[in-house]
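Following this line, the structures themselves.
Values in this text are rule-based calculations from the coordinates and carry no lab data. Since the model is a prediction, treat every value here as computed from it, not as a measurement. Cβ atoms are built from the backbone, for glycine too; each structure is taken alone.
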Structure 1
Amino acid sequence: MYSKMLSLRFPPRVVNEPIVCNLVKNFDLTFNILKATIYPRKEGLVVMELSGHRKNFQDGVRYLKSLGMKVESIGHDVKRDEEKCYQCGACTAVCPTGALHIKRPEMEVLFDTDKCSGCELCVVVCPARAMEVRFDQNILD
């Protein structure tokens, strides 16, 4: 079984297509959507974990690219700049996996990188801009 976290950017012309359904049905892949922002007639963004046999995975990625989608592999390399972080805890409210959580009674924000899914929600809400997501530079083929 092969699995990767992906960031998919949809061009406006394909947002109404059953893309995820086709990945399951035509390529025997499974998915876990962590974040999705898709509006009619506008660009869409989906962050998902996609899993299956390696050949099916590669065929599925080629299918996505053939639709004009931008497909990026998301490394699980999310970093926190300890010097910028002032322990406000805003990131803990949006972290879907519990990778960012508050240690009590110290009220210290802890970051467990093993639990991080790379969904980028912490990056958006961090007022100190201490969270950074690094994308895997090996674009999938």
Structure 2
Amino acid sequence: MTAYSLLEEKRFLVREIDPEAMVFDAVRLMDAYQVGALMVVKDDLLVGVISERDYTRKVVLKNRSSKTTRVREIMTSEPVTVFPRTDLEDCMSVVAERRIRHLPVTEQGNVLGVISSTDLLKLSIQQKDYVIEQLEQYIAPGP
């Protein structure tokens, strides 16, 4: 399975914000969408990612105001991305090794979608459940 095939299941949904927006608006959008990160997009190209982690570390802990701080000031620039044809096991490795929770899937700088660590965990559990079911059928087939 590839990153693209997982995005197909998710319907290629991308939650994004402009780098000039205020951090307060980003946090409000994350709450409304119930997501932990937004893709920062300018002229249809990914320029960064803003996450709850960015907010807590770069605004809250530094006593900055979310209403006067722009997204571009605290976003993670040059985020880690993968290509649509990237195998999901490779995506899992990237998420684990880079300690990130949101992995943008891009093609020529355009964000096709985002794979979250939760997406990968759910998929891993589904695959393991399938293998267990197959083994149970093999060991003790039904009537």
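Computing distance in nm of label points 7 Å out along Cα→Cβ at positions 26 and 50 gives 1.2 for which of 1, 2? Could the numbers behind the result be given before it?
On the way: 1: 1.2; 2: 0.4.
The structure behind it is 1.
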From 1, 2, which structure was Rg and Dmax of the Cα atoms in Å = 16.6, 52 calculated on?
1
Have a look at 1, 2 and say which one yields -12500 for helix-only ellipticity at 222 nm (-39500 (n - 2.57) for each DSSP H run of 4 or more, over all residues; to 500), as calculated.
2
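For which of 1, 2 does distance in nm of label points 7 Å out along Cα→Cβ at positions 58 and 106, calculated from the coordinates, equal 1.5? Show your work: numbers first, answer last.
Working: 1: 4.6; 2: 1.5.
Computing distance in nm of label points 7 Å out along Cα→Cβ at positions 58 and 106 on every structure in 1, 2 gives 1.5 only for 2.
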If Rg and Dmax of the Cα atoms in Å, for residues 74-121 alone is computed and equals 10.2, 30, the structure in 1, 2
2
